[in-house]
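Each structure below appears as structure tokens.
Just so it is clear, none of the values below were taken in a lab; they were calculated from the coordinates. In this text the structure is predicted, and so the values were computed from the model without any measurement.
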Structure P
Amino acid sequence: MKSSWYREPWAWLVFILPFTAVVAGIATYIIANTDPDTLVVGDYYKTGKTINLEVSKVKHAQKLGMRFALQFSNNQLVVKPTGIEKTFPLLNINFFHPTLEEKDFYLALTPDGNGHFRQTFDHDIAGKWKITITPFDNTWKIQETISLPQSAFIDIIPNPTKAQ
């Protein structure tokens, strides 16, 4: 006695394996095209030259003796120069989030009467950040990875191995 093909378990096994592969392939294609990676750089040669330029700026900051102390508590950021005895009319501070580009932000800070640079935030910026400190003329640069909040002052010093 012959039975119908759809009543045979082996027939379903033969059909279900290729069907799941097709569904998984379509799902992978949709995921890959929905959220493209924004970190990939097209021109690697230019990027490499730029990194070398950035390393020279960090080395210049190291040669000048630039050092800063940073504190963030009660939604207030305080950056004070601790290296050389020089006043800065303006400091550019970039905050880069390690994974979410839309959280990145930039500050242009002027000193108060004590020579400290202050910024008060109305939102929480706790977490891990890569910060970059440069002067207004962009002649030197300091980069550091920090975790906020910091109730005590942490040292931000130029380190050419952290330059990117």
Structure Q
Amino acid sequence: MDFLIKLLPSKPIYAHCDIPCGIYDPHEAQMAAHTVIRMVNLINELKPSSEEPPFDERKKIISQISRLTKVKEEHAHRVEHEIVTLWADYFKEEHLKNNPNLHELVWKSLKLTGKVRQEVNLEAAQELLKNVQEIAEIFWKTKGKEPVRIPSGYPTEGEIVSHS
């Protein structure tokens, strides 16, 4: 069988991932980063009615915090996954040469995803979004597109980086 395979013509195939789909987009990472900010804001907005609220109110608050924290952590993980995918499958050596800050930006962003999972930290969540937006701008430039920031329309306000 090996003998027959060697007789068949072949040419090298190049791809960014296991399946050469060519479809990459930093949009999902940005949406997830906005979601992290929103969950932090909602957690921070929870206030008991008094210093010693009734047991039922405490249960309700604990339940809300648990649910909001779960979503915050899931979306921080989603940001991490999307950045790792871009880093491992899309960005190439020439992208690093043209964007010397890209390596550190990705590294810091990945560290921030851990921080926002561990803490209820609005400043870290906002920094994560800022970094993800910078990665998105670099991404679109590598595609020969001019990045633009548009209002997100989300409760977090802020922007989404897209392209013109």
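In this comparison of P, Q, the computed figure -10000 for helix-only ellipticity at 222 nm (-39500 (n - 2.57) for each DSSP H run of 4 or more, over all residues; to 500) is attributed to P. Which of P, Q yields 22, 9, 5 for semi-axes √(5λ) of the Cα gyration tensor in Å, for residues 95-134 alone, as computed? So the calculation was done on Q.
When Rg/Rh (Cα atoms, Kirkwood Rh) is calculated for each of P, Q, the greatest value falls to P.
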